[in-house]
Structure 1
Amino acid sequence: MEKMTFGIIITNRRFFPDHLVSEERKRILQKLENMGFNTVILSEKDTYLGAVETVEDAKKCADLFKKHQDTIDGIIVVLPNFGDEVGVTQAIDLSGLKVPVLVQACDDELTKMDIKNRRDAFCGKLSLCNNLYQHNIKFTNTTLHSCSIDSEEFTSDIKYFARVCRVVKGLSHARIGAIGQRPNPFHTVRFSEKLLQAYGITVTVVDLSEIIFAAQNMNRTEEVENKIKEIKAYGKIHPDIKEENIEKSAKLSIAIEKWVEEHECDATAIQCWDSIQKNYGCATCLPMSMMGEKGKPSACETDVMGALSMYALYLASGEPSALLDWNNNYGNDRDKCIAIHCSNYPKSFIATDFEISNLDILGNTLGYERCFGALKAKLPAGPFTFARISTDDTEGIIKAYVGEGEFTDDPVETMGGVAVCRVSGCQKLMDYLCTEGFEHHVAMNRSLSAKVLEEALGKYLGWKVYRHEG
């Protein structure tokens with residue numbers, strides 16, 4: 001992922017000690033540099049102490065932020081003392097930036113409550129947040145109402161805030177590729193392109209035949225040879241698989257990747273059955289898995305909203321995402337269920353040894369020789385986040401649900417990519433999905449990112465978000 005940039009506003013109230021502003025300005029810049037972030041901030045030549053206090057200061061800050069609007073991912077406001085709530089609010093408002101804002105207030109020290117050292121940032125933060133609220137400027141609060149810039153809590157707050165910023169910026173300019181049409185019976189994956197476009201999300205499409213023709217007309221070049229080597233190194237291929245089927249998968253992978261690169265797609269949704277098997281002779285699962293492992297999520301059954309959900313999880317965590325079906329109950333344990341797909345899970349999501357072989361169910365009807373490319377494994381235990389974004393045409397909104405659970409090592413004997421999931425209040429969750437008309441597909445990711453997604457999608461993008469907590 002690209003290095004992130006924060007716009008920094010240090011605010012001041014002139015009758016408080018100047019040294020507090022200078023010290024905290026240096027401290028926050030050093031901290032962010034050490035954490036690997038770029039910064040955009042007024043210099044000490046631009047305004048008094050490089051801080052924002054007056055209307056004139058606010059205008060200068062806004063102009064600076066406008067010049068860097070394409071690179072600023074979020075704004076961090078630091079109150080070394082009480083600060084000036086009007087100056088900060090006007091700086092953000094005049095900049096026109098629609099990015100997340102983090103508000104931090106510095107702690108007072110009990111041994112330094114004299115007139116030369118007292119801050120009152122604890123109080124000033126309330127005034128600033130009141131003004132931000134009046135101007136309808138959304139903001140993220142720190143874990144503690146006030147804290148030291150050098151504290152572990154604030155370090156965690158910055159990391160969390162960066163994840164929120166990545167989701168907001170990434171989704172606001174996302175490009176999702178739809179390769180082929182949805183399976184005819186799958187009305188569940190229908191969606192509204194117009195609702196997505198209203199939030200800056202573009203869907204670009206291609207007929208599956210174009211991808212098939214590109215793969216069929218490809219010679220066994222050095223590029224294809226290298227892709228075959230990549231496939232063989234990616235996972236254990238079943239010994240019965242013919243070399244020609246591996247070559248088919250390699251060519252298909254190259255054809256898809258070239259189209260994705262040409263159209264600058266962040267994620268894809270692919271028509272994975274059954275035209276590709278009938279008209280080309282292999283499954284799309286393996287190319288999709290390999291793209292997902294490289295940070296380009298790919299959803300089954302032309303599920304564009306599934307792809308968007310996978311991408312949101314990737315932005316929130318930096319970890320590859322997968323798309324699964326909420327598929328079966330797990331005996332009589334009502335807080336557990338089984339999630340399955342054929343599968344196209346990324347390698348690091350599987351997180352254990354896996355076999356690359358033929359699709360089971362489709363292979364049984366279409367012929368196994370036409371169905372190479374499925375990744376099969378029982379997922380090992382570990383925490384995960386689940387998420388689903390959906391367009392609700394009836395209400396004219398985008399909505400989502402998010403939550404967390406854990407994969408377990410409980411046994412289950414079935415085919416495909418299999419996960420036994422424990423979700424507290426699973427029956428309550430399923431009732432919500434049914435009542436709200438959500439799809440059977442769900443994006444999952446080996447991270448704990450529900451809070452990040454709830455804030456990014458709900459507070460900053462303005463979507464209706466349900467966070468399941470059991």
Structure 2
Amino acid sequence: VVAKGMKDLYDRSSRRPLCLPKLWMVEDLLERELNSSKTHAQFIALLSTPILNVMPALVPFKRRLKLFEKIVSTNRLSIQGSHATNDLNPGIGVKIMRGRVLEDGIRQLNNLGTRMRERIRVIYVNEAGVVEGGIDVGGLFKEFWTDLSNLAFQPGYALFCATEGSANCLYPNPSSRAAHGSDDILLFEFLGRILGKALYEGITIQPLFAHFFLSFLKGDYNYLHMLSDLSTIDPQLYNNLMFLKTYEGDAADLCLTFTVANNDFGNTVEIPLIPGGEDIEVTNYNKHRYIGRVAKHHVCDRVKEQSEAFTRGLWEVIDKTWLKLFNEPELRVLISGATEGKIDVDDLQAHTKYAGGFTGFDRTVTRFWNVMRGMKSEHQAGVLRFVTSCERPPPLGFSSMNPPFTIQRVGILRDGDKLPTSSTCFNVLKLPTYSSEKVLRERLIYAIESGTGFELS
């Protein structure tokens with residue numbers, strides 16, 4: 001009972017903080033056990049410890065992130081092998097045509113099941129039918145994921161909706177069936193598998209998911225929060241229900257019944273909330289039941305099939321017990337990165353490597369970091385995507401980026417000779433030795449905004 005009460009309090013605090021996050025934590029909890037573990041089996045065994053089963057929030061968040069990373073990386077190493085040990089498995093090759101990433105991805109990847117944990121080698125074909133250059137050791141899959149997410153997670157594609165307000169967090173579109181027919185469930189399963197693969201490969205993604213949808217991904221949605229979740233989906237409906245809840249007159253005067261009207265792209269259908277709901281009047285006696293049923297319909301019932309399909313795909317790649325280490329805001333960080341588009345340039349610089357003759361004290365390198373610090377956040381994110389195919393830093397910071405962010409020297413005679421290019425497989429920025437900071441800024445921004453592909457690197 002005490003443990004459940006603590007968990008409910010922490011769940012409530014994850015939505016609206018009740019205290020400073022550090023007050024939940026025991027600073028050195030599981031530190032010794034994590035540091036002494038070496039194998040996948042040992043890391044998995046830590047998941048069975050009472051503290052992680054009952055109240056994982058007591059363990060500092062970064063330590064749980066590290067445990068998740070160790071579980072995944074040791075499992076990945078056993079399946080895929082490694083360049084470092086010269087036993088890299090050949091993996092599964094998939095050919096993707098630019099402009100057909102979703103169609104080609106579903107056709108070649110959606111039936112792999114748990115084989116999605118194997119190494120996936122993406123071969124891009126451009127619009128002219130020519131195979132693009134580059135050997136994929138991860139970078140092209142990251143680019144494939146980014147191209148795919150730019151299509152499938154856009155609200156205009158009608159698979160996902162965005163919450164109200166500035167956050168624009170995504171959740172399944174209740175009208176996806178009307179837009180995509182019976183294929184919508186297939187699409188959600190595929191996107192769940194692709195998200196699982198991104199987590200498995202340590203790829204940080206751009207989309208942010210809504211709090212209640214993240215609860216579904218963990219498999220433990222708390223129905224006590226339906227009303228607060230409804231406020232993020234449909235603020236007007238939420239306000240109407242709050243008016244009904246506090247209405248001091250006779251609720252029967254409002255002429256409501258236990259029904260809701262679903263509007264799918266102009267096609268309105270009345271749905272009973274309970275059997276015979278169209279004939280049951282909302283009164284002061286039953287209005288609280290009505291409010292709960294309306295909230296459940298919009299938050300849970302209308303997206304149930306889509307959420308279950310997405311979750312099935314995700315759990316084929318990422319075991320659901322691994323995700324129970326985190327609450328919803330922490331899971332959002334695990335999936336979408338530690339910041340909302342803001343890059344910690346100091347952290348990036350501290351963990352950057354140099355190649356081709358560059359050092360950290362080179363004049364061009366100094367100019368690059370000055371340019372990065374002076375950029376808008378969207379341009380900083382653009383540089384990160386240009387080099388790594390991902391707009392956000394890893395959850396554990398740039399120290400955990402593998403391969404590390406690298407700047408390689410490209411000698412030039414004139415500023416107009418070359419643009420910056422990149423090798424996303426190895427997270428390498430190929431930076432020409434421009435004559436001034438002004439030229440470097442202009443050329444770098446032009447390169448990241450022009451959509452230059454991997455094949456030009």
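Since every read-out is calculated from the coordinates, none of them should be taken as a lab result. Remember, it's a predicted structure, so these values are computed and weren't measured experimentally.
Each of 1, 2 could give log10 I(q)/I(0) by the Debye sum over Cα atoms at q = 0.10 Å⁻¹, for residues 33-232 alone, but the derived value -0.54 comes from 2. Starting from the value -0.43, -0.83, -1.13: which structure in 1, 2 was log10 I(q)/I(0) by the Debye sum over Cα atoms at q = 0.07, 0.10, 0.12 Å⁻¹ calculated from? Of the options listed, only 2 reproduces it.
Source structure of the calculated read-out (helix-only ellipticity at 222 nm (-39500 (n - 2.57) for each DSSP H run of 4 or more, over all residues; to 500), -11500) within 1, 2: 1.
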